[in-house]
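Structures for review follow.
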Structure P
Amino acid sequence: MLPGMSKKPSVAIVGAGNLAAALATSLRQAGYEIDAVISRSRGASLRNARSLAGEVDAYASVGTPASLRAEIVWFCVPDAEIARAGRLLAGKIEWKGKVALHSSGALTSDELGSLRERGAAVASVHPLMTFVRGSRPPLAGVPFAIEGDATAERVARRVVKNLGGSVHSIRKEDKAAYHAWGTFASPLFTALLATTERVASAAGVNRKSARRRMIPILLQTLANYAAFGAERGFSGPIIRGDVDTVKRHLRVLRREPGAREVYLVLARAALRYLPTKNKNSLKKLLDSESK
């Protein structure tokens with residue numbers, strides 16, 4: 001911790017969205033005092049801030065009050081707003097002795113450079129987790145990627161440990177690739193699931209039924225991946241080298257050209273990264289079907 005900082009420093013949350021809500025409630029459960037939930041504007045943003053503040057025994061405000069007591073100010077705003085939010089708050093309070101954190105996966109701690117210039121120690125602290133409306137996943141067991149000033153990193157590591165998470169250092173130059181990795185793991189995976197619903201409709205299965213009926217195979221696929229890794233967790237016609245079945249798939253998927261495009265891309269990825277039989281024959285088929 002920084003000199004003079006309490007064992008569990010008080011925290012102000014800037015923002016009141018899905019990440020802010022999950023973080024604030026997890027911090028409160030871990031014994032941290034949430035001093036304030038700071039809204040960017042009035043209206044819906046302030047209503048959300050007031051609702052969250054009520055849950056964690058904090059107060060809500062628009063902008064940073066001059067009397068903010070929090071030792072950590074944690075920015076939970078969209079990436080494009082981090083630097084702007086930091087500049088807006090830079091002259092509002094005394095930043096010396098405070099720690100400023102943001103949770104962007106793609107952007108570095110330099111987004112809070114305006115606060116660093118004012119004396120704050122700054123870091124980026126990104127949880128590799130998905131946050132959506134109506135869901136507040138616990139942060140215990142979640143890996144956090146951290147980079148920034150040594151003093152801010154030290155404080156952030158202690159906080160993450162108290163949350164039950166794990167900490168991993170990341171270089172500034174690796175953050176974009178790191179965030180792309182996370183995007184494949186969740187949002188693009190969700191896009192794949194949405195595509196599977198379109199294919200189910202071609203088989204006469206509506207979206208609601210498709211989602212319900214896919215859950216067992218999805219859960220087992222994840223269990224296989226967790227236990228055995230990608231290569232040993234891979235199954236289906238491509239690993240068997242079943243050219244005729246893949247050809248039938250591509251023929252019927254002409255009804256859903258968007259899904260067909262996704263199939264071709266993923267099939268090529270399977271040939272590139274996973275064990276397959278009849279690799280040359282499958283490659284020729286995919287190449288011919290792409291023309």
Structure Q
Amino acid sequence: MRRVTEPLRSMGAKITEKGGDALPLTIRGGRLRALTYTTPVASAQIKSALLFAALTGRVGVRIREPYRSRDHTERLLVHLGLGLHERDGAVVYEPEPRSIVPSFRLAVPGDASSAAFLIAAAALAESGELLVENVGVNPTRTGFLVVLERMGALVERVNLRDQGGEPVADLVARPASLRGTEVTAAEVPTLVDEVPVLAALASRAAGETVFREVGELRVKESNRLELIAANLRAVGAQAEARGNDLFVRGGPRPPRGRVDTARDHRLAMAFAVLGTVAGAEVRLSERASVAISYPQFFTDLRRIRAR
């Protein structure tokens with residue numbers, strides 16, 4: 001929580017911790033002041049928290065990141081005409097004296113991270129074609145598709161359009177023979193939530209896939225980095241976390257074994273997708289966690305497999 005509370009305190013926020021660097025927190029309202037801040041990691045959550053604080057506190061903020069993170073908040077503020085721009089590689093919000101957030105209607109596109117699991121299932125299938133409609137294809141969210149293309153997957157973007165400042169498309173995915181690749185540190189912010197399912201795909205690809213500088217996965221809903229590697233080994237694949245890097249070597253043997261999801265929705269979905277491989281027998285320790293982000297996931301996964 002200190003990733004968010006420390007810069008907010010620098011803006012003048014009064015935040016009291018009772019549990020070290022975790023919840024619960026007590027927050028008392030008050031006047032804020034302008035802030036120039038460099039985030040320790042590329043995080044859309046930290047960036048958005050500071051932008052919303054600046055917006056409601058009517059103060060300026062300048063934010064730099066080591067790599068560009070998701071920019072949905074910036075796009076929305078620009079769409080609403082709220083004085084946000086980029087300057088010298090930083091995101092800058094400068095409030096105008098009479099600027100207020102206007103009323104607006106917004107069509108929210110389908111989540112790219114949720115769509116990624118269905119796209120991955122289509123890539124692993126033996127035949128057929130899958131159309132996923134109305135998916136947000138913001139460039140800061142489509143690193144998954146870029147890496148998939150390098151791995152040899154066949155995913156086409158059709159019916160491209162703009163909705164509320166966000167690019168949207170329908171995605172057409174087909175089965176493909178996959179090959180290993182290297183995911184660079186600079187790419188990770190654009191696909192950090194998709195690393196589990198990309199690792200699952202990598203276990204079916206020819207050769208080795210390396211994910212560089214994915215140590216951030218240790219502090220997600222679970223220690224995803226270690227669990228991805230351990231669970232891939234549990235189903236018969238070769239995988240290892242070395243420092244902040246993840247190495248996965250693909251192989252033809254159908255995955256079989258029990259997976260510990262640690263109640264992490266993305267681990268559960270990633271290994272459920274891996275379980276669609278012909279001859280697979282993948283058992284999840286639980287499935288309820290999937291409702292956190294995609295309550296209909298198993299229904300949709302069964303539906304696309306049945307066609």
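Can you rank P, Q by mean count of other Cβ atoms within 10 Å over residues 140-147 and just name the one with the largest value?
Going through P, Q one by one, mean count of other Cβ atoms within 10 Å over residues 140-147 is largest in Q.
Out of P, Q, which has the highest value for distance in nm of label points 7 Å out along Cα→Cβ at positions 172 and 252? Could you put the intermediate results ahead of the total?
Details: P: 5.3; Q: 3.1.
Checked P, Q; max of distance in nm of label points 7 Å out along Cα→Cβ at positions 172 and 252 sits with P.
Tell me which of P, Q gives 23.9 when you compute mean count of other Cβ atoms within 10 Å over residues 12-19. Please list the in-between numbers first.
Values: P: 23.9; Q: 12.9.
Of the options listed, only P reproduces it.
Of the structures labelled P, Q, one was used to calculate FRET efficiency 1/(1 + (r/R0)^6) of positions 108 and 244 (r between Cβ atoms, R0 = 35 Å, to 0.05), giving 0.60. Name it.
Comparing all candidates, it corresponds to Q.
Suppose helix-only ellipticity at 222 nm (-39500 (n - 2.57) for each DSSP H run of 4 or more, over all residues; to 500) works out to -16000; of P, Q, which structure was it derived from?
P
Name the one structure among P, Q that Rg and Dmax of the Cα atoms in Å, for residues 156-227 alone of 17.6, 52 was derived from. Can you show the working numbers first?
Numbers: P: 17.6, 52; Q: 14.9, 41.
Of the options listed, only P reproduces it.
Match the computed value 20.7, 64 of Rg and Dmax of the Cα atoms in Å to one of the structures P, Q, and report its label. Mind showing how you got there, number by number?
Values: P: 23.5, 71; Q: 20.7, 64.
Source structure for this number: Q.
Thinking of P, Q, which structure, once FRET efficiency 1/(1 + (r/R0)^6) of positions 52 and 132 (r between Cβ atoms, R0 = 25 Å, to 0.05) is computed, gives back 0.25?
Attributed to the structure labelled Q.
I have 33, 17, 9 for semi-axes √(5λ) of the Cα gyration tensor in Å, for residues 36-147 alone, calculated from one of the structures P, Q. Which structure is it?
Going through each structure in turn, the value belongs to Q.
Read the figures in this text as sums done on the coordinates, not as results from a lab. None of the values given here were measured: they were computed from a predicted structure. Cβ atoms are built from the backbone, for glycine too; each structure is taken alone.
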